[in-house]
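The next part holds the structures, each set out as C-alpha cells.
Computed from the coordinates by the stated procedures, all read-outs in this text should not be read as laboratory data. Everything numeric in this text was worked out from a predicted model, so none of it was measured. Cβ atoms are built from the backbone, for glycine too; each structure is taken alone.
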Structure I
Amino acid sequence: MIRNNELNFLSFNESSSPVELSASIRFLVQTIRFLKPGKMAYKLDFYERFLNYLRVIGLASLSQNQSVLDDLNSEDESTNHSFARFLIHLGLVEKQDSQWKVKAEYSSLAKDQLLVLLKKSEKPASTKVSEAERQLVDDFLHIRDLVKKYRQPETPFKHIRKHRKTWERLVQSNQLDYEIRLSETLFHLWKFQAGNKIRSPFDEAYYTESGRSAFHNFTRHLFQKYISQLAANLQHPKVFDLGCGYGNYVELVRETFPGSQLTGVEINPEVYHATREKFSTDANVEIINTDFFELNTLKRYNFVLMNYVLFYFSQEDQKAVLKKAASLLKKGGSILLCQYFSGIESLKEQLAEKQKELTLFKKIVMYYSDKILYANTLWNDSVDTFASAVKWDHFLQNLRESGLYIESATNADPYYYSLFVEIKVKP
C-alpha cells in the first residue's frame, strides 16, 4: 500500500503515446516463448497471442467503422475516444504524412477475409498477406481453440498443433480461467458500431460470475491484506458494499473481522436472492435489493466498497455515485474502489516501484495487461450492459469536484491490471 505522501496520484494523466517493450526485453520474451521452461512461459505465450487476437478483432471493427479514422484525422475523438485509443495503443494505426492510417503490415487483410476468420474460425483463402498478418491469424485461431475447449472440454483442438497436452491441462485445471473468459467476452468487439451501443451477448449474471472468478484467482488475498491494514485500529468495522454481487467481499470481510457489520446492495434480482440466501443465518449481514440512488438510510460506515461498479453508471452519474457513497461514511471513513483504468502505465510502474515489486518479469506482464485494458475500456463503452467506461482523467476530475481525494492505492492483482484505491473526503 502506498499513501499519497509517497506518490502524488493526482499528478498522473492518461498517456497518449503507446508504451512498448525494449528490443532486449522483446528478445527475452520470444526466447521464453520458444523454450517454454514452465507454466508462466505458457501464460506469457498466451498474452502475446492475446494481443494479436485483439488486433484481428480491431482490424475487423475498423473495416466496418472507417469513420473513426476520419474523426481521428480531424482530431475529433470525442465520439469514439476509446476505439481510437485502442487502435493506437494496439499498434494498428500510425501517422503517415500527418494522417492516421492502418499500418502497412496490417493492410492486406480485406474486410471479407476478416469476417470469414471471425465468423467461421477459418484461415482466409488468400495467401497475399504479410508475415505479420499470418501471425495474427494463427494467434487468433489459437485463442479461439482455447475458448472452445474451455466451453466444450470434449472438443479436440482444431488449430493448435504444438504442446497440445499442456494447453489442454492449463484449460482443464482453470489456470487460464479468467484470461479465457476475457477472450470470450472481448471477441464480440468485432461488432463495434461507432456512435452506438451493441447488444451484449451475455446477461448480467455472466459478468458477475467473471467478477467472482477474478476475485478468487487474483484479488482475494490482496484485498484482505489491504483492508486489514486500513482497519487495523477498528475492532468491529461497519462496511457497505455497493453492487455486492454474490457476496465475495462481504464474506471475506466477515472472515477477516468476525465482529464486523455489513450492508450489501445488489440490483440484479437473481443475484440478490442467491446472496441473501447465502447470508440468511448471519445477523450481522444485511442484503438489500434496490437502486443505489433510491437507498435511504441513516446508517454510516467505516468503509464503502465499490468493486467494478462505476462503469454501470454514465459519466455524469459516476460523479453522483461517488458523492452519495461519501455521504454514507463515518467521519474519517473511506471509499474503497476496485477498478481498472487504461492509460495509466506510468502511475502503475511507479506504484510497483514504490512497493518494491518492479522486477523485469513484472514489467513484462504489466505491459500485456496494460495493452489488454484498452480493449476492456472499449468494451465498457460499447456494450449496452455498461453505461460508460471509467476513464482516469474523468475520474480525477470527479474527485476534485466532489471534495474527495486519493489517500492510498495498491495493486488488486499480481499484474496491476486493476487497482485498489482508497478515497477520502477532504477535511
Structure II
Amino acid sequence: MKRIRSWATLVCAATLLAACGGGGDDASTERGTVLAAQVLGKVTIAQIDAGTASSGVQALSGTALCDVELRYLTYMTRDPQGAPASATAGVLVPGGAAPACNGERPVVLYAHGTTTTQTKNLANVSSDSEGSLLMAMYAAQGFIVVAPNYLGYDRSSLDHHPWLHAEGQAADMIDGLRAAKAHLAAESATRPSAKLLLTGYSQGGHVAMATHKVIERDHASEFTVTASGPMSGPYNLVKFVDVVMGPGPIAAGATLFTPLLITSYQRAYGNIYTNLSDVYQAPYSSAGGRLFPTDTPIATLIAQGKLPNDPTFTLLFGAGGLLTDGFRAAYASSNLRTAAQANTLLGWTPKRPGTVALCGGAQDPTVFFFNTSDLQADFAARNFLAPAWDLENRASLPAGATGDQIYGGFQAQKAAAGANATAQYHGTLVPPFCTALVRGLFQQVLAAGL
C-alpha cells in the first residue's frame, strides 16, 4: 500500500496557539517534566477522510470518527548514562462530538521506525507519513497517541541517538508518556485514561517491547500495560547482528543502520573501538564517530565519500565496503557482540496473557522475520502464548473476514509494487497492514475489559 498522501494542503499551519513551561537554565531536570508545549493545529474528519481515500488506506483505517488536535511537547528524560537530556514528542488528540472522541481516552504509546533524518517529528503529520498513518489509524478513531521523536532527533539536547539501546530508549518513551499525560490532564478537554497500549514498527518494535519490559519491571505502580503489539522489530538482536556480521545475508539498509548501532554503543559503553579506522574502511573512517541522524541527504553523503555507493545499502564488507575485514573477523569475541546480547529482548515474560501480539512479513529483507518467530517461541517456552502474525501466511492471521482482508490486501499491494516490492517491503508495504491488525487487538482487549 502506498504511503498516505501528504496533508500539507489540509492541515492548519503550525502556528503557536498555546504554550506552557519554559526550558531555561532553571527548568527542572526531573524525568517527565514538560519543558514546553504547543498546539500546532487541528485536522478535521473531512480532511482525514480525504487523505485516506486518496491514498487507499481507508479500507484499513476506516473513516474518521474524530477530529485530531496536534500537540507538540518538549520534555526532560535521561540519556543511557543517566545524565539529563531533553527530547520532543508528537501528541495526537481526538476531539469532537462523538462519545469516542472526548472525555477519558485510551493512550497508544508509539515508537517510530529508524530514520536517518534528524528533524523527524511525528507531530508534523503533513509531511511525516508515519505520523499521518498514526493519525488515521488511531487518533481519528478515538485513541490518544503519544509518539516520542527520540533522543538525538528533532530538537533534542542529546548530540547522538541511542539506537537500539533497550534501557535508554525505554526510559525516553516512559518519560514522554509521563509528560504527555501530565500535560493533557492539565490542558486538554480530552484526557488520558489508565488504559495503556504499546506499539511500534521496526526499530520501534524493539523499543516498544523494551518499554513493555521496563514498565512491568520498574514502574508497575505507575502504569499498567493494557496490551502490546510490536511490529517487525529486531528482538533477537544478537542473532540478527551475528547473521549480518557472519554468514549473511546482509540486511537491506545495513550501511545506514550499522553507523547508528556502532555510534550508539560506543557512546553508551565506550568500548566498541579505539580508533575509527579499526571499524571503518577508508575513506569512510574520515566521516567521524557520528554520521546519523543528519539532515544531509544520503546521496550527498555518498558523493562526499562518507558512505559506499550502493543502492541496496548492503555493501558492508570487501572492496569498497563500509567495515574493515579485521573488525568483522574479530566480531565473535567483540564488545559489539556483547552489547548486542545485552540489548536482546528474549528471556522475559509479559504479565498479562492474551494481550500481546507480534506482526511482520516473512519476506522482510531488512529486519528478518526470525526475530518475530524467535520471540514468539521464547515466550511459548515459558507458557506465554502470543500470536505472531505473518502477512505471508494466511493461517497465522485472524480467522474470518478480517484475516481475509489483510492477507488479500497485502498480497495485492505486493503484486502491484512489482519489481519494487522488495525495496518497498519493510518501509512501505507492511506497516499499514500490521498497524490494522494491532489496532484490532487493542480494540478487542479494550472491549473485553482486560
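Figures for the structure shown
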| quantity | calculated |
| --- | --- |
| Structures I, II, by distance in nm of label points 7 Å out along Cα→Cβ at positions 206 and 230: label with the highest value | I |
| Structure with the greatest value (metric mean count of other Cβ atoms within 10 Å over residues 214-221, set I, II) | I |
| Among I, II, structure where FRET efficiency 1/(1 + (r/R0)^6) of positions 94 and 174 (r between Cβ atoms, R0 = 30 Å, to 0.05) as derived comes to 0.85 | II |
| If helix-only ellipticity at 222 nm (-39500 (n - 2.57) for each DSSP H run of 4 or more, over all residues; to 500) is computed and equals -10500, the structure in I, II | II |
| Top of I, II by relative contact order in percent (Cα under 8 Å, 6 or more apart), largest first | I |
| Test item: distance in nm of label points 7 Å out along Cα→Cβ at positions 86 and 102 calculated as 3.4, pick one of I, II | II |
| Origin of the derived value 28.1 (mean count of other Cβ atoms within 10 Å over residues 142-149; candidates I, II) | II |
| Ranking I, II by Kirkwood radius over Cα pairs in Å, the structure that comes out highest | I |
